[in-house]
Structure P
Amino acid sequence: MKYLVTLVFFCFSISSIAQVHEKKLLNEVDLSQLQQEPYNSWYASNFDSYHPNSTIVDALKKQKPSNYSIKIYFGSWCGDSKRELPRMMRLLKEINFSEKNIVLIGVDDSTEVYKQSPKRLEAGLNIYRVPTFIIYDGKNEVSRIVEYPVETLERDLLKIVSRQAYQPNYAAYQQINQWKKEGLLTDENISARGLAMKIKGNVSSESELNACGYVMMASGEMKEAITVFRVNANLFPQSANCYDSLGEAYAKSGVTDKAIQAYEIALRLDPTNTGIQERLKKLKEGS
């Protein structure tokens, strides 16, 4: 009996430790939370090991950093965030950037709330990748650094605050956002193939627009998501994953016939994919 009690306690302890490690930082986060375990294990090492270029740091100090504020959207579950967030915090400390002008916001990676915070603190800001560092002058966004620096964090930030030409990573997202504003993504007559031809020079992999589509779908922007997935399928017609995502969006929108068509194409491209097989079977049985 004593052995059983000990074993139960041991299992409970292991379960509790796992839950601590799996807990995500969400909504607005205080810097002190990152400096506590289990997060400090990656925060401190990446903070301490990063040494910003001193010449660029001096140049940044001359740009009056106190005039700016920064919102940092990150995922405590995300490898890129674990690497770039501590480095950015080290850089901001080096240039004497006020902590009161830094807002840290944790987002989720669950399918239904993809790249969202429970309080929707990212709403309307088009956060497709994390980390995303948005630099503000007053209430106006100057620019942003998306997922990783184009050159280095300090060089990118200097270009942004000194108003030099700067193009963040994933240029396709800017085009998508513009189409969204113009209503192209919700126009039922839009040519997905035509949009694909316009944007293809800015898309390097299928994962870019796929992530964008899932963010829109999680936000309830189903028409926009479907158009983005259609564009992606036109750009990567041999990708089963692109058609699988399109099928999922159609299915969630209740457009069963088009969902079936998309899944059938996905299955032809990847005949052994049991996940696609099951989703297609379920749709056909319910139609």
Structure Q
Amino acid sequence: MDIYKLEPKSTKIKKISKETFEKDTGKLKPYYQEGKDSQYAVCPVCDNPISIIGLYNPKAKTKPYGKHYPKDVENLAVYDRHKYETCPYASRVWEDKTKSVKSSIDGTAKEIIEFMQENFDSVIRLLRQITGIVFSDKMIEKMIQHFLSAKGYAYYNAYIMNSAWIFGYMQVRVGFYGMIIDNSHPIYNALISHPCVKIENNRIVSNNKYIKPEFYFMLHRIQQKDNIKSEYINYYIDIDEKNIFNQEIKIDLPLFSKILNRKTEKTANDIRYLEMFKSACKKYIAL
């Protein structure tokens, strides 16, 4: 992996680099230890210890990376074998083709539900940034209902920090006729290039006949290159079930971390989204 955090349960995630890691840790214990070639941090997914490999090897052909460390690191993190075995960054490369979910709500699924109840505004903020679509309340409500009824929180490859992407991935196809489109996002040009699409007051409408614009995500997967595992998902836009746009998206945990830890006050919209999610949980989930 090419990311790390400094303590379990934290949502502050950084890209691995010598400069960032030194600044974050001050070269103090337990991150640096005498007589050790590697340094130590915490896996952003499963909270197990990781060793940072190659941080001070300028001759290495690969960038520094994190690797799970199968022992406790005193004053840093306790090794949990079960969490390691279910961590996507510890497994071999894989591609999900089933969207299969667990039969019951385990510890991870419960953590995801609790996390989203407190941070659903950040989930929506990130998803809007990814999709280029400003969702209406009605649309968000429908997406919440589908996610909960489909038990998206119990998806096998879900964890707290990828939950925003998984919220989108577990949807089927989401219609977005009449929604506001971000004119700086790549989907804008793809949409206005379609002969039947018109953007009016930043909203997608029909140019001359009924259209059915939809977005969806597929192909959630882990890929490995030069010892670094990275997580991806594909984003698609269809008009009348014909694809006009697709994009490979790297699941960027540090980006979500920045949104989660932003300093600004929650807006009225943020508060409303949180209430919408919490209210739906009471209807669809029995913890």
Structure R
Amino acid sequence: MNDPIQLLHLGPGAPDLSTSAYGPFVVHAVARLDDVAQALDAQAYDAVLLQQAEADQLARLAAWPGMARAVLESAVLVVAPEPAATDALRLVQLGAQDVLPPHEAQPAALARALRLAVERKRLDRQARKAYATDLATGLPNHAQLMEHMHHLLALREREPAVMALLVLRIEGLAATEARLGTEAANVLRRKVAVRLRSGLRASDVVASVGADSFAVLLAWIDDAGDGERVAAKLAQSLQRSFTVTGQDVAVAVSTGVAQYPQHGKDADSLLRRAMGRAGEGRALGRSGLSPHASGSAPANDE
């Protein structure tokens, strides 16, 4: 409890939490909801405190596009006079930790509520990370990819931009398992994951979405054709053979691309389209064991 809690506060009169045993707190005050979104883009906050002067402002807050961004990494608490049960439940469903009336938001009680909310958020992130990781590769799994997409699509409603979802279906994993064993196939999947990750920006997300499929979420692209170009580049990189248990292994790759908003505006539609296209497409390369299947030396993907 020695690290200061970075608190972003919206509302009249930032609370004085300097003497609380649940601190220390560093309070950053903003005046408008739009300022909250900008502040969250600029740095990470442990907690966000949204104080509303009127109870009827809760409906507006529930419709605020920035809520999805706020609850992604921060513990969000809302204070409002006499919050209606339906409004409070709606905000909790959207990811807020709690909705408090003013008499429960005096400095001593508020500091305690904030600290406990931050700790719950930290434990929740740890649990989600453990649940949402593909153990064979260490990549996000299908559930985590969908969560990333839901949050990103909510952001795109506020800040429109073109984004793309790629799916790469790998042929050769089953053959590797049949010939070299299950652990060898897992090693190959990890090496495929490393090579995909090395060919992308830090902001892009690589996920495992099946025994033989990987997804790549391009959070933004400059040109409508960039998704296809990135997919082709990644497929080409995977045609260099891999070394697994001392043997060269080659894979074949088929790709599918779905672009937002052209091909869909929700995560399920985009993933279905990209996976369908990958399943229908012709695989490039060849899979199996060979001296140098791609005509070049295998890459170091450790």
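For the reader, a short list of remarks on this structure follows.
- Among P, Q, R, structure where distance in nm of label points 7 Å out along Cα→Cβ at positions 163 and 195 as derived comes to 3.4: P
- Of structures P, Q, R, the largest value of distance in nm of label points 7 Å out along Cα→Cβ at positions 35 and 211 belongs to Q.
- Source structure (of P, Q, R) for FRET efficiency 1/(1 + (r/R0)^6) of positions 91 and 219 (r between Cβ atoms, R0 = 25 Å, to 0.05), computed value 0.90: Q
- Source structure of the calculated read-out (helix-only ellipticity at 222 nm (-39500 (n - 2.57) for each DSSP H run of 4 or more, over all residues; to 500), -16500) within P, Q, R: P.
We did not get these values from a lab; they are worked out from the coordinates using the rules stated. Note that this is a predicted model, so its numbers are computed, not measured. Cβ atoms are built from the backbone, for glycine too; each structure is taken alone.
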